[in-house]
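Scrolling down, you'll hit the structures one after another.
Nothing in this text is a laboratory measurement; each read-out follows from the coordinates by a stated rule. The shown structure was predicted, so the numbers you read here are calculated from the model rather than taken from an experiment. Cβ atoms are built from the backbone, for glycine too; each structure is taken alone.
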Structure I
Amino acid sequence: MKIFKSESFVDYSTYTFNYATYCIKENQFEIPEIYNKGFLPYSNNLDLKYETYYLARSLRVDIANFKESSENRRVAKKIAEIEPVFKVTPIDKFDILNKEFQEFCLDYGKKRFSEGLNSERLNYILKAKSISHIFEFEIQNKKIGYVITIIEKDTLHYWFSFFDMNYQNLSLGKFMMFSVINWAAQNNLNRVYLGTCYGEKSLYKVRDFKGLAFFDGNQWNADMKLLKAKCKADSNFIADDFKQDTDLFLEKLKNFI
């Protein structure tokens, strides 16, 4: 793997000069180490030729400390009326160009992704070499959800999920996440990565699951009170400034690779 930094926020009044950290994956076997170092895959620029990862406040479940919570049981009981089931399909056995599948994902992305989702980005994501399996959820042979995952050795990343919004009142999204984590536990994996954890909207992950730790910039930290405080303070984050710095990074990255 190649790890490099790019200049980010500048606050001269406090002599704060930040450098964001990124990583380029060179081999598939590096994936567990890349995640363990706090990196997550970047998918928002279709011009990047190499799989690029960014360092962030990410969240993971350490399976050794994982156990079913009261919220997991509540969701399972609530959704039992529609009897959902799922299967795990290796990416090389899954038809990523299937029209119904693509329309399902694009419709969900249009409604739920703040940055939107078009077919070009969806296919860019699906063609990432790291993707290994897709979890398919259904009721009575009707597809109601998908989870795109990266599985390598003892590591699983719950990357993108899409579900039928008609079942949102039954907490389908929570059920899908718990199902994947539980599957990982039953299949002797050690860690499940759940993406970033910023803002109060991310706190459902913290409330719902046991065995959590977050990457604090230096190490994995199991202090959930601290994480909750950080998420509640994230509202002061200035999104426009971040976008400007991200655009600058992308220009630099093109030269780097």
Structure II
Amino acid sequence: MNNEILYDKNNSIAYITLNRAEKYNTFNEPFAKLLNDYLILAERDYEVEIVVIKSMGKNFSTGIDLSELNNKSGEDLRSFIKLMDLHNHTILNMTKIVVTEVKGYTLANGAGLAFASDFTIAADNTLIGTTAINVGLLCLGPLVPLMKLVNKKTALDMILTGKMLNAHECLELGIVNMVVPLENLEAEGEKFVLQLLSKNREAIRLGKHAVNSLINMPIDRSIDYMSELFFSLAMSTSSKEYVNKFLNRKKKGKNS
């Protein structure tokens, strides 16, 4: 049985752990397929609300296993590359929130996985880079989600120089959401996830959908579409319960 990626679930949180530490959690065919399969498994599980992707070893992932890339040509190579990028499609289309906890080297396809996720929490020893240029290639798969996070000049600088950015530089650019001490990475990640879980699940899912929809939508259309999304949320039973609880607390506060 392939255990290069592990899957576990605790109530409404699914954990996907990259477990190829001796190979720097690099992507090969079984690894990429299993990652995507577990993302789909979490998406189809009604109980799961949030997916946390983390890693064994000192590093998150250093990208594609170049030895596998070098051994393929023609249609085999095309299929291999599509599989390496498949998680980008899957995460984009998931209704569940995906959180990555990164540390150490987070490079190339490993960086792309972090870019594609909805939230990224970085340990203070994290180095993120689109480094394929350094071996004569380009991080074009990771570029797709990266372009949704940074401007054109930053994206060009990253993919054409292959430089690695530290966690605090990534925080300034909006590539990660927070930076925490390495020893606190899992604890801070858990705290963040529990904060999300305290919110209305329908609102959280709709929020992800709304942000992803707005990225490429014309502003005139987006205003009306957001109004319709808000209407559907406001009509939901869960939202009405949250609003009523808030109003009742406010009413009790005035009367006390």
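Taking FRET efficiency 1/(1 + (r/R0)^6) of positions 48 and 152 (r between Cβ atoms, R0 = 35 Å, to 0.05) as the criterion, the top structure among I, II is I, with the largest value. Tell me which of I, II gives 14.2, 44 when you compute Rg and Dmax of the Cα atoms in Å, for residues 8-63 alone. Going through each structure in turn, the value belongs to I.
Upon calculation of distance in nm of label points 7 Å out along Cα→Cβ at positions 80 and 232 from the atomic coordinates, which of the structures I, II produces 3.4? All intermediate terms of the calculation are to be shown ahead of the outcome.
Values: I: 3.4; II: 4.1.
The read-out comes from structure I.
When relative contact order in percent (Cα under 8 Å, 6 or more apart) is calculated, the result is 23; to which of the structures I, II does this value belong? It was calculated from structure I.
Ranked by FRET efficiency 1/(1 + (r/R0)^6) of positions 16 and 224 (r between Cβ atoms, R0 = 35 Å, to 0.05), which of I, II sits at the highest value? Walk me through the numbers on the way to the answer.
Working: I: 0.80; II: 0.45.
Structure I comes out on top.
I have 58, 41, 34 for Cα extents along the principal axes in Å, calculated from one of the structures I, II. Which structure is it? Traced to structure I.
Quick check: 3.1 is what I get for distance in nm of label points 7 Å out along Cα→Cβ at positions 112 and 216, calculated from one of I, II. Which structure matches? That value comes from structure I. Figure out for me which of the structures I, II the number 0.70 belongs to, where FRET efficiency 1/(1 + (r/R0)^6) of positions 24 and 136 (r between Cβ atoms, R0 = 35 Å, to 0.05) was derived from the coordinates. Source structure for this number: I.
Given a value of -10000 for helix-only ellipticity at 222 nm (-39500 (n - 2.57) for each DSSP H run of 4 or more, over all residues; to 500), calculated from one of I, II, which structure does it belong to? Of the options listed, only I reproduces it.
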